[in-house]
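Laboratory data are not the source of any read-out in this text; all were calculated from the coordinates shown. The structure presented is a predicted model; accordingly, all values stated were derived computationally and were not measured. Cβ atoms are built from the backbone, for glycine too; each structure is taken alone.
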Structure 1
Amino acid sequence: MTARTDLLELSIDALTALSNPGFVKRAQKDMAEGRIPQIDIAADATLRARYEDGQQTTLAPGKSLREAACTCPAAGLCRHRVTLVLAYQHWARSAAGGAEPVSDGEAAWSPAEFDDAELAAALSPATLDQARRLAATRPVVRLSAWQSSAPTPTAHLPLCSVRFFSRRALSHARCDCRLGGSCEHVAVAVWAFRQAGGLADAVIELLPRDTATSAAGLGADATAVEIMARRFLRRLWLDGSCQDWAPLEADYTALRDGLSRLGWNWPGECLDELRSLVLAQAVRSSRFDPQRLLELLAELVARIAAARTSAEQASPLLPASQILGIGVRGEVVLDHLKLVSLGLQCWRDDAADGARIVFADPDTLAVTVLERSWSREPGQAATPIVSRRVAGQALRQLAGAQVVTRGAKRRANGLLDIPALARQTSVLPLSAQSWEGIGAPLRQPGGAALARHLRAALPDFVRPRQAIAHVHVLPVAGVGNWGWDAAAQTLHASVLCCDDAANAASGDWVELALAHEAATPGAVDALAAALADTADPPWRIAGPVQLRADAVRMTPLALLTRQKAIVLQACGIGAQSLPPLQAAASTGGLSALIEQLLDELAVWARQGIRHQSGSALSRCEALAQRLETRGLAATAALLRRVLTAWREASDELPQWLATLFLLLQGLLVGTIDDEPILADPLANAPGP
């Protein structure tokens with residue numbers, strides 16, 4: 001067995017994560033050109049490398065690359081430290097006659113294999129004490145186990161991620177916090193893998209050691225807050241989001257305080273977003289979205305109900321603390337961070353402008369959002385949003401960039417803050433290859449694969465909240481029909497999303513929809529120009545997606561061609577000729593019926609149930625009859641129960657409405673036009 005098998009496990013990707021791409025490329029170049037240092041191995045397995053330039057690097061066992069000693073003037077990492085690892089791997093291969101010296105490199109493993117002695121050797125007593133205090137808060141940890149296609153076990157903590165690049169040395173575990181490794185998060189990650197057991201992905205609530213799980217419930221205080229939330233939502237449904245918010249402010253404040261006392265961060269954030277959305281509607285902001293309003297009204301009910309069910313089970317599928325976001329607070333300062341822009345979202349209302357840059361972290365595959373807003377005085381002329389400055393850079397430049405930064409801060413929901421210090425942040429423009437380092441699940445091989453991924457995903461109301469959800473990158477093999485819907489002020493297009501049009505699967509066609517926004521009037525023209533360009537057509541596309549009637553729909557934010565990157569809302573392209581959209585023939589199938597009922601719910605949420613006329617009741621009675629005719633008897637019964645609660649103004653109204661909305665969403669995802677569903681999902685289900 002070779003003395004330093006831990007170093008033989010480090011791939012180029014691992015070395016890049018443990019140092020930076022520049023040092024790795026320089027070290028590879030030196031090795032390729034024959035500038036290989038002399039390697040000496042001491043009896044205690046300490047490595048020493050002597051270089052042609054007279055420098056010497058020493059790496060003791062159990063030490064990370066950052067802890068290696070080098071005689072060069074670099075204060076931190078340097079190319080000599082990286083070259084030492086590559087030179088040692090070269091030496092080991094030569095000693096083994098050119099064969100790979102590590103025999104178990106392809107064997108499955110788990111960080112749970114690190115015992116307490118190895119933790120004590122790798123981490124200081126003070127760090128282990130910090131880890132115990134962090135573990136006592138019972139954080140929820142999402143574990144990505146070893147796979148042959150992804151051989152780096154990873155623990156996703158609420159504020160950071162820990163990746164294990166070596167099965168023999170904890171010193172090579174990489175955390176994206178400010179310390180970069182050898183931190184309390186490494187110990188917490190190991191304990192989480194131990195608790196999970198096995199070699200499968202898992203989501204666990206880290207328990208104090210020697211503590212067994214038990215069904216505990218949420219308690220009497222939680223019941224009081226649930227009642228408060230139900231009454232608040234009932235009042236909002238009855239009055240509608242278009243009514244004055246002022247009468248609701250006192251109830252909102254009381255409910256928000258109650259959620260804060262319980263530490264229910266995700267319902268609290270949901271409530272805050274609901275309030276912001278209602279206020280955005282009042283000032284005619286482009287941020288308002290009636291579909292999002294329905295989602296938030298349902299999420300607040302469903303998240304609390306799902307957490308109560310989880311808390312009452314001895315072995316729940318998901319811990320209640322994850323569903324509620326208990327213990328999730330604050331932010332973490334990150335170490336060396338690489339971000340790749342996936343596009344820009346801008347908004348404008350009567351009093352302010354705002355922008356959100358969506359970034360992907362190619363290392364952890366996390367999606368983060370850098371958000372800014374700027375107020376305007378009454379009567380003040382609007383400044384072009386893309387001309388604003390964010391993190392010391394012009395928004396237009398930053399939105400179409402690859403960013404390498406130190407000292408960035410990230411919250412658990414993915415919101416990011418980058419300091420405006422040029423020495424800590426470097427910005428390079430996006431290229432046609434910028435997204436190639438992004439892997440699954442963020443990048444999907446086609447529309448059909450993405451649809452399967454979306455169907456298999458957990459519901460949003462049990463997942464940790466994110467500043468932006470379901471953003472994906474897809475390949476584009478061809479452009480189908482596209483055109484401008486003048487009535488909806490939206491550009492629609494069909495694109496074939498796969499790597500090879502000849503091997504396209506059924507369902508690889510993805511529908512694009514981009515609405516005109518006053519904040520960024522050139523975005524629609526930029527998309528139209530890209531779709532019409534046959535010489536350099538779209539090659540990759542990114543944006544938030546949703547599944548509707550078994551088809552993937554995307555709101556595109558950015559796209560790449562073979563020659564350039566196009567961030568749609570940052571483009572200043574001139575007006576394009578937009579062909580009219582060819583209206584598809586309506587089949588009047590089941591999905592159309594469900595869409596019609598969802599539209600009715602959106603009207604109720606905006607206008608208020610108490611302000612609906614008798615004709616609305618009649619329409620819904622007719623819809624219930626049509627649902628029953630199509631084989632959805634229990635769904636029709638649920639709609640009638642909603643109508644009964646409407647007439648009685650019952651406190652149970654928000655629960656029934658949330659159940660109906662979530663059911664309709666689920667039916668819409670799994671429905672094909674003109675094919676009735678024979679088994680109703682609620683046929684044997686109890687009420688909320």
Structure 2
Amino acid sequence: MQGHPLPELLAPAGSMAALEAAIDAGADAVYFGADAFNARMRADNFSLEEARQALALCRAFGVKAYITLNTRLTDRQLPQAAALADALWQAGADAFIVADAGLADVLRRQIPGIELHASTQMSAHTEYDGAALQAAGFSRMVCPRELSYDSLSRLCTRSPIPIEMFIHGAHCVSFSGQCLMSAVMGGRSGNQGSCAQPCRLPYTLGKKTGYPLSLRDMCLAGHIPEILGTGAASLKIEGRQKPPEYVYTVTSIYRRLLDQRRAADPGEVAALQAAFSRSGFTGGYFTKNYKNMLGVRTLEDYHSGRVPAYGGRSRRVPLDMTLTIEVGKPPLLTASSPQKTVTVCLDEPLKEGDVPPPREEAARKNAGRLGNTPFALSSFTYCADSRALFTLSMLNRLRRAAVDALLAPPARACASAAAIGIISGCDNTSPVYTASFLSHSQVTPLAREFFDKIYLPYTDPLPGAGIELPPILLGEDFPSVWEQAAGAPCVLVHTQGQLAEAVRRGIPASASLRFNVYNSFTVASLAEAGATDICLSPELSLPQMRDLQSPVAKGAVVYGRLPLMLTVRCALSDGCSHCSHGSGCGGTLLDRKGAAFPVTGTDRCENIIWNSVPIYMADRMDRVRGAGITRMHFLFTTEDSVECDGIIRAYEAGLAPAGQIYRMKK
């Protein structure tokens with residue numbers, strides 16, 4: 001613990017009041033979004049001018065400011081997002097938290113010196129991902145909330161770029177970046193910052209109705225010594241939709257714990273719970289104890305959640321001033337804060353006058369009129385020539401100029417004036433049919449004949465078939481899983497690190513839908529990294545897919561149940577408290593309308609929650625091909641071998657659907 005420097009304490013700022021609360025409470029850094037392209041669009045957020053003011057305030061206090069541009073972006077949105085990033089970079093932002101690989105590539109190429117942090121929405125979770133992200137221009141990786149102490153320690157030790165981890169706040173039950181539930185069920189995309197939180201709704205599992213997807217908030221206040229031992233560079237508090245009282249209370253407690261390098265006592269945990277709670281807290285992922293992680297916001301939580309009202313920023317930045325006035329020279333005012341020293345002067349040299357300059361007491365009083373600025377006068381040194389003609393109005397001008405200089409953003413090179421270019425399309429228009437199966441028992445002779453590529457889990461291989469890697473493949477398991485996949489003719493990969501490893505091993509790799517590909521530049525970056533073809537996000541409409549340019553084959557899911565969630569905590573067995581089925585476990589979630597969502601398990605007892613109905617496009621394949629899709633991907637999940645053959649024949653014949661289905665967006 002003593003061997004590592006104290007990590008950065010990173011606090012949320014969903015509003016100006018919350019930002020001031022974070023500064024007052026002792027945050028080393030804050031993160032906030034502008035009024036577009038951030039994953040918390042329901043927060044107050046900041047207009048461009050408000051963001052400039054917020055950045056100036058952070059600069060004055062020596063608090064770093066990270067801007068969240070962490071949604072997925074279409075080709076049409078990319079230029080706007082890049083322009084916003086450039087404006088905020090010029091205004092002094094310290095870094096941008098980015099989820100879209102295409103946006104990251106554009107920003108890296110166009111804005112000299114820009115610093116990029118990989119959002120947790122990129123699903124990166126190993127040192128191999130860290131290396132791939134570093135190669136793509138990222139200087140920090142925000143890891144998922146689901147990592148244990150052991151996995152975190154390994155990641156922080158081995159990653160080539162620093163690691164930022166969450167220590168407090170709401171959990172998404174789905175693994176970071178792997179939730180389509182809100183978009184598919186209600187049309188509000190979490191990938192675009194509009195999640196409707198269907199995980200907080202009741203579901204029936206077996207004979208019991210409850211909230212099997214609603215997790216308690218994370219609280220790692222009791223594990224500060226262990227966290228310091230991991231070597232994490234930044235500790236992040238979630239809560240951009242929370243009020244300033246929450247931000248102040250939570251940040252100030254963690255500030256104290258970090259400074260004293262100790263775990264929270266019961267009183268401090270109670271204070272955190274009073275700020276906000278969903279039936280208490282959990283540290284289950286960190287400790288790998290997945291029991292009792294469920295919780296909802298109860299009336300008791302609401303009524304007991306009382307913390308003192310935040311009365312506004314009380315801290316001021318101490319300022320030392322030296323005023324020098326001398327006949328024949330311009331008057332000089334030097335102002336020094338802990339962050340910066342500036343010297344300002346008037347344009348004209350001072351003349352001799354009949355009236356002496358102001359007395360020191362009057363000059364000090366005037367210099368201290370710092371009003372609503374972040375500063376407060378700490379010391380004042382007055383070097384005055386009694387012959388000089390100098391007035392308090394001159395001092396007013398000097399004081400204002402000094403404050404402006406202290407708050408001014410750093411000088412930075414402007415972004416490239418070149419417009420975002422168009423990537424050449426792929427010449428290969430011959431359709432290729434690919435499929436993922438959960439079990440080799442689903443793969444029939446007809447499937448082998450119909451599909452050009454078949455992918456199976458590495459735990460259930462089939463000679464001649466490709467391997468689909470696990471979406472969550474921890475660093476400690478990475479080598480052994482790859483050894484089992486070594487003989488496969490091709491692999492389906494889900495993260496940047498998996499793609500890089502496939503290229504290193506010389507195995508053709510397809511980028512799965514889990515990359516959440518929204519734009520031409522993400523396709524280009526994945527193609528440049530070595531992907532042979534890319535599956536586009538199922539959230540895109542067919543016209544958006546058509547307009548997206550690609551140097552490699554564009555793919556899309558044309559049949560199958562979409563994976564709505566990927567959960568580390570087993571939803572079927574109270575967090576693995578009585579589960580012994582492993583990848584054989586299965587069940588069904590029923591929502592309030594009676595829709596049934598199949599749940600399957602992985603070999604690590606993770607869960608995948610699938611959509612209640614499959615995408616079905618057999619009778620509309622002309623529209624799919626018209627959108628430029630040349631890789632037709634099928635997802636076989638709950639179907640047995642007979643049903644799989646029936647689906648294949650339906651697509652061969654172009655048959656209309658026989659039951660309820662989910663269509664690709666027109």
- Message: To test your reading of the models, identify which of 1, 2 gives 1.00 for FRET efficiency 1/(1 + (r/R0)^6) of positions 131 and 515 (r between Cβ atoms, R0 = 41 Å, to 0.05) when calculated.
- Response: 2
- Query: One of 1, 2 was used to compute helix-only ellipticity at 222 nm (-39500 (n - 2.57) for each DSSP H run of 4 or more, over all residues; to 500), and the answer was -11500. Which one was it?
  - Reply: 1
- Which of 1, 2 yields 27.5, 89 [Rg and Dmax of the Cα atoms in Å, calculated]: 1
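From 1, 2, which structure was mean count of other Cβ atoms within 10 Å over residues 51-58 = 21.8 calculated on? Please list the in-between numbers first.
Numbers: 1: 15.8; 2: 21.8.
The correct label is 2.
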- Message: Quick check for you: by mean count of other Cβ atoms within 10 Å over residues 227-234, which of 1, 2 is greatest?
- Response: 2
- Comparison of 1, 2 - label where relative contact order in percent (Cα under 8 Å, 6 or more apart) is highest: 2
- Task: Rank structures 1, 2 by distance in nm of label points 7 Å out along Cα→Cβ at positions 291 and 595 and report only the one at the top, that is, the highest.
- Result: 2
- Message: I have 0.65 for FRET efficiency 1/(1 + (r/R0)^6) of positions 107 and 571 (r between Cβ atoms, R0 = 41 Å, to 0.05), calculated from one of the structures 1, 2. Which structure is it?
- Response: 2
